Every structure is written in C-alpha cells, then in structure tokens.
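Bear in mind that the values in this text are calculations on the coordinates, not laboratory data. Please read these numbers as outputs of a predicted model, since none were measured by experiment. Cβ atoms are built from the backbone, for glycine too; each structure is taken alone.
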Structure I
Amino acid sequence: MPKPLPKISIASWSDVLESVSKLFPLLVVETERLHKNECYIGKVTEIRKKSFKQQEMDTDAVWYGFTKYKFEDVTMISFGGLYESTLALVNAEREKSEQ
C-alpha cells in the first residue's frame, strides 16, 4: 500500500516550492508554454515573490548551473518520481565517494 504524502501547501507557487523542497531532494519544473516537451530537474535554491531559482542537474546526476523561473511561466511541478529520486541517489553517492 502506498504511503500518503505529507501535507503540502498549494496556496501559492511559493508555498508549493517551500513545502515540497523540504520533503524531496529534487523537483521537476515544466514551462510548457515556453518549452514544449522539456523539463528541468534540480533543487530550489531561492524563492522570491514572483520567481524562484533552481540549481539544475543533468542526466548524469551532475550539477551544471542555475536557472531563474518566473512563476507565471511554470505549468507544472512534480516530485517524488522514480527518475528524479534515482538522480538524487546517484548524485549523493558520487558526492559521498569524492569526500
């Protein structure tokens, strides 16, 4: 039986990001009106009133830069999926082995 998710505030995009980024190591951001068939995986590093910044991760689980997103451009945020969870685990193991 699946475990229920903790409570996540959906009052605003800021609330969603704050809630989710505390619970999951990586988020998937989609801006379908600007970039169809693309998604951006990373961790939120800054939340402002109308935008947020995310440190991006590539398909090899390597950090590669930061992107600022306007909330008005975001069409979906997802989290807890198998793909992004696996990327987070691979990245954590790599960082652990490099210490």
Structure II
Amino acid sequence: MGYYSKFSLDVGKHNKDLPMYKAYISAEAGYHSCFNQEVKWYMFTDDMKKISSENKEVLFELTVIGEDVGDFNRYYFLDGKMQVAKGKIVYEEFCKEKLV
C-alpha cells in the first residue's frame, strides 16, 4: 500500500525552466510525473540532494503534503544540501469587529 504524498516544486528566479526541471526530476525519481499528484516518492531527499548538486545555481523549493493530517513541510535544496521547514497551522486572533 505505502504512503502517498503530493509534491510541488518552485525554482525561484529559474521559473522559466520549471517544466524542464519537473521533467528531469520526475525521470530521475522514476515517475512520468511526480508533481501535483499523489505519489510514493520515498527517496525524494536523496534524489533532490543529488539533483541540486548537479544544478548548483538553482534553489529548489519542494513542498510536500502527506496523507496524514498535519504532515506538510517545505524542503529547500541548494548545492547538494537540504533545509527542512516544518509546516504550521496558524489561526487569526479573535477580533470582535469580524463577528457577523
């Protein structure tokens, strides 16, 4: 069965090349497309570290939403290294003026 996650990719100032990067990354991961659909891409951190080390000038921003409630994170990859930013749910403070 496995665990499904949905992946979305941003490449910042290299956005004009986004379709090319998506195709390249999907092929490296062994998928026709591993973006904007639920897939079982268990080795995504290893794959993205490798890909980012081959594309040193590109900051890859990978948002991952898992099938469990609260499982959402953003991963940044640059020059073969990774940073994980845990997702947070934030609620507005109460405001009496917004009552309807």
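Across the set I, II, volume of the Cα convex hull per residue in Å³ reaches its highest value in structure II.
Of structures I, II, which gives 10.5 when mean count of other Cβ atoms within 10 Å over residues 5-12 is computed from the coordinates? Comparing all candidates, it corresponds to I.
Looking across I, II, the calculation of FRET efficiency 1/(1 + (r/R0)^6) of positions 13 and 69 (r between Cβ atoms, R0 = 25 Å, to 0.05) that yields 0.15 traces back to II.
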